[in-house]
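Some structures are shown below for you to check.
Any read-out appearing in this document is the output of simple, stated calculations on the displayed coordinates, not a laboratory observation. Predicted model, so just to flag it, every value in this text is computed and none were measured. Cβ atoms are built from the backbone, for glycine too; each structure is taken alone.
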Structure I
Amino acid sequence: MRPVPDEIWHQIFSHHQCVLVEDKWWMYGAQVDRSPMETLTSIALVSKQFYRVALPLIYQTLLLEGGDSETTRHEHLTRTLAAGPNLGLHTRTITLDDADLPPTFAFGLMIQKLLKSLELPTTLRKHIETRLEEYARYNYYSSRYVGVAVFILALTPRVRLVDCSYHGISPSLIWMMSGRSDMTEQLMQDPEKGDSDTEEDRIDEETRKDDAVNLSAHEMAGASFANYGLPDLEELRLRTGDCTDNSTYIHSIEAALLHPNLKVLRLLGINWLQKSLRLLKWPDEPCSVQLLELKENLIEASSLRHILSRFTSLRTLLIHLADCRRYMYDTDEIEWEVYLNEFGSILRELGQDLVEFSLHTTSFESDGICEGHLGSLREMRSLRHLKVIYTDLVNTRVEPSEQVSKLVDVLPPSLETLHLHWDERHCGQEYYKRRCGFVNQGVTELLEHGHMPNLRQVSIERYYNETMEGEFDGPIGGWDMTVENVHLWATYSSSGCMRTIVTFTRSY
């Protein structure tokens, strides 16, 4: 019997690869299925040929975050990649946590030896060495520390997707994610720290002075480094480690946004309010991101203006406002208020290139000040997909003698799909029915007389209706209507809830 070529086995084994799904990326690894990796590991033990073929597939997707023994997985992987650097060259997707370095003497020695072998910019190497010395001297947790994630990324230089949670993200990790050759200790310094005369500040000052003289000819020429730059990085997912309370200031992760090849950026629990925007170090430097998803973020009008001005290649913007739990501990911040009229003006001015836009304000509206409505989005001539609460889009609080704006008057002709989020603001049953009536009337007018040739689907999210009856007055000519109950809005701290979705699809 002729032996089966490696290429055939590779094709077969590839069906057992781990997959990091896009759905529910904010769940801190709770949705990750590691069983395919266990299957591949078992396959690799069958024969030398299977080991040779399966090994690259095992390391292509590394899912470290979530579940039991997370810290052990990080430590074990670091040791394995340090012992076999070629293994990390296969990695294209990785989930990890910026956890503390394991406090064992043996691991510390291994890290010191590893650092000497890594090909890094002089300034970053000096930064890491200083932080390791500082950690060893004081032996306490600090946001200035060096976590294990920076070494894992250095050992997986061809990675394309990085998915990371953190508890007080370290400057070393953000420096590594930036891929920038012009970073220095001074640029990575937190401007909030202010002036002080501690031993740590003295070390920082000495390091900054060394930055100008320690650059090698290799670096002056702008050459690349084997363990730095992440040249293939396309997608970055960053999550504030606490699943409910607290948020991360955008200025503390700003350097990661500057990676020249980054196309997709997903952020959980980030504060974009004015206090942090004023501390940005590269506020006018454009970002190459094309898709920006902001889950449980603190956003106001100035935040939206900054995003649309700076992310010049942006085509998809998905915003889910945080609730008070991610905001309440920031006592120095001016009160967080959202005025949708200002949002609408900014979108009409700067959002003409957006192809997809989503705004979900329900969580914030339950606790904070959210007033006004977006108004007409007809100036957004590239917009094809829109998700929004109906009352956030049009003003339904009008005088009896006035009419509510029609959807056709506020939607751009380019629109292909429209999803109307459920309006979760507390109200009585009669008021809820009245709001549903506004939505039903608006959708009916849009589908019957809207004259929007590109529109092919409209969906309405409603409070859970077990029978799925009575949610709409009836079918509309030229459109197929379906009603279904689906489970939505699951988070790490909440199981989510059931919703009833009414969907109209154009008949062909």
Structure II
Amino acid sequence: LISHQLLFLVMEFDFHHYHCLFDTYFCNYLMKMDKKSVDSNVFRILPSSSDSNCVVHSRLIDCYDGMYIFLFDVQASCANLAIDIQSTTGKSLLNPLLLEGPLHPEQCECPIPIEEWFVKAKCDEFTYLLSSLNESFLQWDKGVIEITKVLKEAYSMWGVHNRSHSYVHYKIRDNTIFRQTFGEYCDFKMFSDEMLVSISRKFILPDMDFLLNLGDWPLMTMNHLKVVSPLPILSWCGSNNSLDIVLPTYEMMHSILRNGADNIFVAQGWRSIAWEEKENKAFWRGRDSSKERLLLVNISRDYPDLLDAKLTHFFFFTDKVDVYGPPVHNIAMSKFFEFKYQISVDGTVAAYRLMYLLAGNSIILKQDSIYYEHFYPVLKPWVHYVPVKRDLSDLIDQIQWSMNHPDQVKTIIKNAQNFVNSYLTPRATYCYLADVFKKYAEILKKPLVNINNEKFESVPKTDSNVFCSCSNVALKNDEL
């Protein structure tokens, strides 16, 4: 059912009581006592006694507020696992937490029917997040989309302009993925490929054809409705004047699949500097991908005691280097949180770093935007961030408000952190993707036209030598 990206435990320590908030994917033990550092050795992973092939790697992430994330990576199929939490003397503090399997590494090809996966993953817990998808699909009745017509109209609008737009026609048959690319710049297909391969290993995708936009800007704008009916285009970013169906960004999917230093759980370990020790100033770094970012640099120069904003690269406004430069060196995202106030300003589209800013322990001042990522409909101003007008005319006022209202700011920061562990987890992301493709398959006209084209390529899957046992059956507690 699940792979290594979905396995994590969030914990706060107090040896007086605990209660479990979630499910076998995510369990939060709320504690109220002390926040001193906890050794990772207090956790023990127990495979079932007969599961000799099970291999698990783990790490403990300290969030520096009494919360710990125990992140573990399944390296070979496990029938099931238990997590034992011990005192420093080795005594178990509670009954082992059972994670019923089978549990597989990312590389294992063990898909189950999508509806079954949706239920087992308890995706109905994300109704609030998935409700925005219902609105996206309202523009099409079930069984009305003729894919051959979509392909023809898409090519006439975007395929002939191969330098301006790039997209992929994906064809799914029997959970096998094929693609044909359109446009000159199609390198980003590597991100959509790895996303589709990953989900096809977890659940069986419906037979379908769809178009996925490889550019940042949404394709199906309101202006196109003057000449065509709305086309169901999948994109990484949406906007108020477009109709694209929004997927989790390539940045988010890449961080999940690579399971490296930039994933959303590791980012919660970037909170080592307490609020009182942070520099009392707003901070921003980024490239010159919008006029508002240039404006931000000017505001910083006018208010250097309140804001430190500098450009790291010039690509769009190379003739303005003398005005807004010189460019400065990149700074690791973890260093951003040395400052109390983080500015989020659009680039070419939405700033994809927002998920990491939400995971930190600084307040976010977010520019009003016409662009949005898949989770933005659930984000609320004054609940998860402090809003700033699109022209940045009230930015200084909002920074000063934040400085003068520390208690309210700390509440907003905590809300943002809770948002991350509710809606930006791998499980939430895969549930969202499953819902996208379930709903998309329903709007296609049946039977599907079998488009055979010599330009279709089979999407490659990475070979792996990991042990996979798709027939594993979860064992009983007494076998652990």
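Looking at mean count of other Cβ atoms within 10 Å over residues 183-190, point out which structure of I, II has the largest value.
Greatest value across I, II: structure I.
Given a computed value of 5.2 for distance in nm of label points 7 Å out along Cα→Cβ at positions 87 and 343, which structure among I, II does it belong to?
Derived from II, not from the others.
If relative contact order in percent (Cα under 8 Å, 6 or more apart) is calculated from each of I, II, which structure is the one that comes out at 9?
Answer for the origin of the read-out: I.
Here Cα extents along the principal axes in Å has been calculated and equals 77, 74, 40, so which of I, II was it run on?
The value was obtained from structure I.
Supply the structure label, taken from I, II, corresponding to Rg and Dmax of the Cα atoms in Å, for residues 359-462 alone with the calculated value 13.6, 39. Display every interim value, and only then the final one.
On the way: I: 13.6, 39; II: 20.8, 64.
Going through each structure in turn, the value belongs to I.
Tell me which structure, out of I, II, gives -7500 once helix-only ellipticity at 222 nm (-39500 (n - 2.57) for each DSSP H run of 4 or more, over all residues; to 500) is calculated.
The correct label is II.
So if we calculate distance in nm of label points 7 Å out along Cα→Cβ at positions 119 and 335 for every structure here (I, II), which label has the highest result?
I
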